[in-house]
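Novice: Several structures are given next for inspection.
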Structure P
Amino acid sequence: MLSKRIIPCLDVRDGKTTKGIKFKENVDIGDPVEMARFYYEQGADEIVFYDITASSDRRNIMIDVVRRVAEDIFIPFSVGGGIRNIEDMREVLLAGAEKISINSEAIINSKIISEGAKAFGSQCIVLGMDVKKVEISNKIPSGYEMVIHGGRTYTGIDALAWAREAESLGAGEICLNSIDADGTKKGYELSLTPLISENVNIPVIASGGAGSIAHIYDAFTKGKADAALIASIVHYGTYTIKEIKEELHARGVKVRRTWGKSLTG
């Protein structure tokens, strides 16, 4: 059995880490490079960076931040926001990232998934999915709709159908974010998470809503997720990553218990 991964998420706006609730009311909370180093030293398995306004502002990705992070941490990290083509992907990977997260652009131009997978390997291509619960209809039979441009644009695309299509195109992983749960600290969307994770054959990262270690445990057990994205509970000091992993380990969840350069299990 593979270890479950704990992945801090840093939303970046204008060079600063920011946090909001349901994609609104964002406030700046710190420097993304310093925060990445801090979480790396605590034992994070990976780190995710999202430039949250790059797509909506139609501007390029934060390459300077990517380079600075790559100099300071030695675990995989992925970068998303503002990536529109193979050249953007190559630039991010050459700057030091291991994975590329594509969300809005993948829906606008689905060929970017297959082109990226062919050029760099499926393991580098993470499909970001921002999902909103809606009424079940013929168009949205799962009751979950894809939303892009930072939660601003409804697509009319069914989330489950899109996850399956993206996998067939070559996506190597899915980061599944519930807009309804995002930043609420009330728990992951445990109807959405297993709906996707049980119907694709690639890893699924649960995202949106973690407020306690119990919520993360539920994402792994009830949600069948392979990894959990966390933000508020570590950004505001509710828990350390070490505390999260030790509690999960005590509950029988297999995790990598790594603190700095030491490996304890």
Structure Q
Amino acid sequence: MVSENTAKLAVLIDADNAQSSVVEDLLAEVAKYGTANVKRAYGDWTGTNLKGWKEPLLTQSIQPIQQFAYTTGKNATDAAMVIDAMDLLYTGRFDGFCLVSSDSDFTRLAARIRESGLTVYGFGERKTPKPFVSACDKFIYIENLSYATSPATPADVSLRPAPPASAAKLKADTALVNQLRNAVEAASDDDWAPLANVGHIITKQRPDFDSRNYGYAKLSDLMTATTLFELDRRSPGDGKQAVIYARDKRRQGS
């Protein structure tokens, strides 16, 4: 199995359906999962709608793919991106794809890539239809990226990250509490569960799960904020990185 940080990724951006201001922080997020060996953005670059993309394309070395809009009401850009994705898939050179769009038209593409055993990371706004979100292995909402808090970003409330939710609000979210508790239970050998395993289980069940949805940078911060779990940082020694374990507080004293 390929390690996430060494995975070879193809990043395909639907420029007609994404904002140029996302690019820098988007690629920083992609770097968490692997190396972007291919970076392409699709759109009709002869028009004025994509004029804000020039600097990000040059700065981040993203290849613009020209696709003329042949007729009104038909998205030729989507078709070009799908064709390129399949061509890249058949090369066998990649471990995963990053599909950047809030458009449900890419649902079948994501499913097809996953059928070939590759990982699909989706990136889009919260308005992204659920079928596309569910078709990805992991889906990251653009609003959760740090660019949304940058002074250079237009003051669009819809693109601002969520403020940290209070313990009372988190505990009142029955779906969240049950998901966290069930994941801890599934990942534990006894009372304690490695937090990394907890995160993997949740993501498999809900590709768009992200602690940043609740205003917390990390899963450990979110679980601490609920006040329902006990966390323990354990050092394996030999200079290895500490491992965080989680336990449902209802288990204490049992």
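Novice: When Cα extents along the principal axes in Å is calculated, the result is 48, 38, 37; to which of the structures P, Q does this value belong?
Specialist: P
Novice: Here's a follow-up. Tell me which of P, Q gives 14 when you compute relative contact order in percent (Cα under 8 Å, 6 or more apart).
Specialist: Only structure Q yields this read-out.
Novice: Continuing with this model, one more query. Work out which structure the value 18.6 belongs to, where mean count of other Cβ atoms within 10 Å over residues 82-89 was derived from one of P, Q.
Specialist: Corresponding structure: P.
Every number in this text was worked out from the coordinates using simple rules, so none of it is lab data. All values reported here derive from a predicted model rather than from experimental measurement. Cβ atoms are built from the backbone, for glycine too; each structure is taken alone.
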